[in-house]
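Read through the structures below before going on.
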Structure P
Amino acid sequence: MSHHIIKADEIHFTYPDGFHALRGISFLITHGESVAIVGANGAGKSTLLLHLNGLLLPTQGGLRVGDYPVTKETAHHIKRSVGMVFQNPDDQLFMPTVYDDVAFGPLNLGFPPEEINGRVQQTLETVGAAHLVNRPTHRLSGGEKRRVAIATVLSMTPDILILDEPTSDLDPGARRRLIELLGTFHHTKIIATHDLDMVLDLCERTIIINEGSILADGRSAEILRDEALLKKSSLEKPLRLQGCPVCGKKKKTRR
């Protein structure tokens, strides 16, 4: 089985307080796919993502990442294959400088110092943040922190990249630069987001989660045009697919 494949088989998850967050989730994500996970707040998106890198384990059902079932015993292997960028970069950046944060992962994976230096330089250049290498992370802007958080993940060369609301709190310019950056990552991408216009840019496939279950799974271009389906999920059409309030014409889309 490819390292880039994720297979969920009827997974359920119940929190200690009894809340049943996931209810029989099943899907197969194959090598190189870019998949959006969308749904209303509380639908189960973030809970699902935390399963995909082994931070949470299913209460019931099975989950595989590449060659490994997701268990306590395989957590180390899973975390080497899956890189996760959290919604809030401050949850991910905790070292004194940008260099220290980006080097942290490779250092803990046991890479030699000269390779770590190369990885830090390369990944910061990839995300357009090489000039920030010696900056204190707490003095970065929101967009800069987002780029550095992605660099901390890319420095470990993951097979699968998972992002939770990557464009939240970004200004339009930073959002566009981030979308362009993510478009250069050609391995498997899974993105949980409310930014449905970004989904049209990056993800050919969309999975809608509603109250812990999969409501729809298919081509983004079709799902994001289905007004009844989106309304049932407390979502709205991407702005570019909505009619102009003045002339009634729809914006052009590349899909």
Structure Q
Amino acid sequence: MAKEKEKKIVVLTGASRGIGHATVKKFASESWRVITCSRQAFDERCPWPGGEKNHIQLDLGNPSQTIEAINQIKSRIGGKLHALVNNAGISPKDKNGKRLNTLDTDLRIWGQVFHVNFFASVVLARGLQTELAAAKGAVVNVTSIAGSRVHPFAGSAYATSKAALSALTREMAADFGPLNVRVNAIAPGEIETDILSAGTENIVKEIPLRRLGLPEEVANTIFFLCSENSGYISGEELQINGGQHV
């Protein structure tokens, strides 16, 4: 128990797959205690210690649940939070699996996407500001390459929510800076996860590095931004896309 209390703590949303899953494994391998938040119950197959007792089942699309979860998180972290990683994100498709554009996205879908992808990030960070300040911690928001260009697979609600999250990162960096809390973002491109759309191979042909990114590469960058090695970096959005943005 004493050793558990000595560990640095990170709260991570959207931990159940892909980038989130790889990020949990990275922080756990560096001996951090990881508090995971996701819509799903903890899966016993997840290969990290203490996973179930450090998991909070939470629907970030529900504003009331998100606000209520803050006290639950506070009760588990003991006054200090070294990092908050806002990774959760949804990108709904139509019934045929195609992207939803500005002409055919239902207003309720816009609301759901923004609650998960945008509002939850500021609600959690603001609710945990005292604990972040006590640890001189860091916040990392996960945006997307789709936030800066029209993407063939990412829908309009997703893209605009990520663009808003990018702007929010700058605003948070300015507001949280006096609290000694750094706020940065990462913008992944085409990452090799199970949510890739058919046709991604055509995009890869145009990426300078000519390959997909690995979830572990994204996780390593997130960890860097939460570590002392990035102690004077704040308000930045790092592109992780193999040069796709150039």
Structure R
Amino acid sequence: MVTNLQQVVRYRELIRNLTLRDLKVRYRNSLLGFLWAWGNPLMMTLVFTIVFQVLAPNSIANYPLFILIGWLAWSFTTSGISDGLGSIVANGNLVKKVWFPRIVLPASAVFANGLNFILAFPLIVVFILYYRIEIQPMLLLYLPIIFISQLALISGIAFLLSASNVYYRDTGVITGVLLTAWFFLTPVFYAVPQFTQDYSRLVYILNPMASIIESYRSILYGSTNGGPPAPPDMGFLLRTLITSFAILIIGYIAFTHLSKKFGEEL
């Protein structure tokens, strides 16, 4: 494993170039270009706000900011997994012709979506200023930890699914269904206590994305009743961090094992 990681580090320039390539391809020939990193979450925030504030009102304070944080985090997860899943098959010709650590393909796909998430992050700042939410500078120290936890989770899943997709091409179809189910089980547009007060802690334990989104909201949004931002639950954050890196290691080991026969399968 150490040797493989050293090879990946040596090919860091390839990862950087592939990451930038994925971003350029995503916004190629689009009217707004990189501004779509803002456009998509803004439109989805508007849709959810109309549905859950006008058509079916709820009591969540500053709901547009609430949904924006949840949607950006969720979009990073689903886009990273989906793009990573197809990265090996989509680059089949490259895999068969040139040797390089195959893991850089799903890694660059995930990193590209991570950069897209960072590009969209200033939008959250705009909403924070609009709602005049006071954030203590110390709380921002949690941001890198939460982001790294999410990045590790997405990477681990992307590594596993991208390798599986080489052998079983219906992996993408199954993943699409599972992501839809995961979306409704994750507090993107609702607060967990709204539906499951008695089992809210269990939801956070079983669903690492629930803990990640709530951690983002804790330091950037506050509570649903209008309370100020506060440090995230350290127990959940630590548990999620451990879970994310465990999934990353499992995905990495599975990818390394399965990648030996990529050339034959492609």
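Every read-out reported here was derived from the displayed coordinates using simple, explicitly stated rules and does not represent laboratory data. Worth saying up front: this structure is predicted, and the values here are computed from it rather than measured. Cβ atoms are built from the backbone, for glycine too; each structure is taken alone.
Have a look at P, Q, R and say which one yields 120 for volume of the Cα convex hull per residue in Å³, for residues 130-185 alone, as calculated.
Values: P: 93; Q: 67; R: 120.
For volume of the Cα convex hull per residue in Å³, for residues 130-185 alone, the value 120 is produced by structure R.
Using the calculated result 16.0 for mean count of other Cβ atoms within 10 Å over residues 178-185, pick out the matching structure from P, Q, R. Show your work: numbers first, answer last.
Details: P: 16.0; Q: 20.8; R: 12.6.
The read-out was computed on structure P.
Given a value of -11000 for helix-only ellipticity at 222 nm (-39500 (n - 2.57) for each DSSP H run of 4 or more, over all residues; to 500), point me to the structure among P, Q, R it was derived from. List each step's numbers first, then the result.
Working: P: -9000; Q: -11000; R: -23500.
It must be structure Q, since only it matches.
Taking distance in nm of label points 7 Å out along Cα→Cβ at positions 122 and 170 from the coordinates of each of P, Q, R, which one would give 2.3? If you can, show how the numbers build up before the last one.
Numbers: P: 2.3; Q: 1.4; R: 4.6.
Matching structure: P.
Hey, Kirkwood radius over Cα pairs in Å derived from one of P, Q, R reads 19.0; which structure? If you can, show how the numbers build up before the last one.
On the way: P: 19.0; Q: 18.2; R: 19.5.
Structure P accounts for this read-out.
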